[in-house]
Structure I
Amino acid sequence: MKRLITEADIIKAYKSGNHIFEISKNDILTPLALDKIKTLGMSIANEVKKTKESFSTKKIKFAVGSDHTGFKLKSILINFLKDNDIEITDVGTSNEESCDYPDFAIAVAEKVKKGEVTFGLIIDATGIPSAITANKFKGIRAATCYNEFSARSAREHNDANIIVLGAKSVGDETNKSVLSVFIKTGFLGERHQKRLEKISLLEKRNFKE
């Protein structure tokens, strides 16, 4: 029988003095539960072997960039994408030395705009400033996503082509889950397409090129 293990279950176990959480092969840990285990310094016994995500067979290419605050998460997510056979173009940064987020948001947005990649992924502390920067480009629809719902909506309703994540906003496992939903979700079109066409008309008025 499958058991869903939530953040509340982890907190309860920790408060009872259990710093090693035992699971069976049928147990499912939510992303928030995994993040809480890391935060509390707990460990997992009989951890379930991780499996690849079920992404489309169509080849997906990602341009990935971050500032210094997102560097660690960028490395984690690049490995996650590569493990699932997604091609990566890493535009930087290459370390945790202080740098300027617009440089990397611009680099990702340019590759998406030129059609060199399928999607873009940008990471900073909150996911807000890089989204603002990327959305200065015509044809770019960058969405800051903090949970699976916002990621799904960004793709289904807005046909977002760049996802922006906050390294300091939610945990690594939650960000990984959010990215996974973004990739696996398609644009619904229909009434949503009409709304995007209105945005395109606005871009034509406000952009010179």
Structure II
Amino acid sequence: MWDNLKGYDIILASQSPRRVELLAGLGISFRQEVIPNIDESYPQGLTPEEIVQHISRMKSAAYERLATEGRMVITADTIVVAQGEVLGKPKDKADAERMLGMLSGSEHRVLTAVTVLTAEGAHTFVDEALVQFAPLSAEEIDYYLEACRPYDKAGAYGIQEWVGYRAIERIEGSFYTVMGLPTAKLAKYLKTIKPYVG
């Protein structure tokens, strides 16, 4: 399996333990590097698809110096879009409460962009899922924030945590896209990469 990738030194440039778990689940050998502080701001007027691609590429750009022959760097970014607003990571508890209040009882979009960087250049793709939340009470939101502290997650929630069990009524699209890495789409792209012979 993954014979075409055996010659590559593959780096997952991410602080996310969820992305580490998901890439490992594909059976790919890689090492993790923590991304230095990346400016996740973006130009005004971009669509959500353009925003998430922009941030994924910005993360990738921080590693361009590593994209030498035989090396591959994978970066990703996830955003949540609710009521027309792009939700990144919450700034604080009040912001997280606001975000979860927006998600409560409604449908939202989750977009994850992945950038695969090699010496040949960068390839970025986006995957999207629709998620329906059940209504959440203020008490439930407070419980979740205290129990799980999801301040490192877009939209202030992790699908694999308590709120996922409690609130998610329906998903249209990949569970793993919501978790932070669209594994099937990534695997399909990685299969197209030519073997590296050093």
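Values in this text are rule-based calculations from the coordinates and carry no lab data. Here the structure is a predicted model, which means the values were calculated and not measured. Cβ atoms are built from the backbone, for glycine too; each structure is taken alone.
Here are a few things to note about the model shown:
- Of the structures I, II, the one that -13000 was derived from, the read-out being helix-only ellipticity at 222 nm (-39500 (n - 2.57) for each DSSP H run of 4 or more, over all residues; to 500): I
- In this comparison of I, II, the computed figure 17 for relative contact order in percent (Cα under 8 Å, 6 or more apart) is attributed to I.
- Origin of the derived value 1.6 (distance in nm of label points 7 Å out along Cα→Cβ at positions 104 and 144; candidates I, II): I
- With distance in nm of label points 7 Å out along Cα→Cβ at positions 16 and 184 derived as 1.8, matching label from I, II: II
- Each of I, II could give log10 I(q)/I(0) by the Debye sum over Cα atoms at q = 0.11 Å⁻¹, but the derived value -0.51 comes from II.
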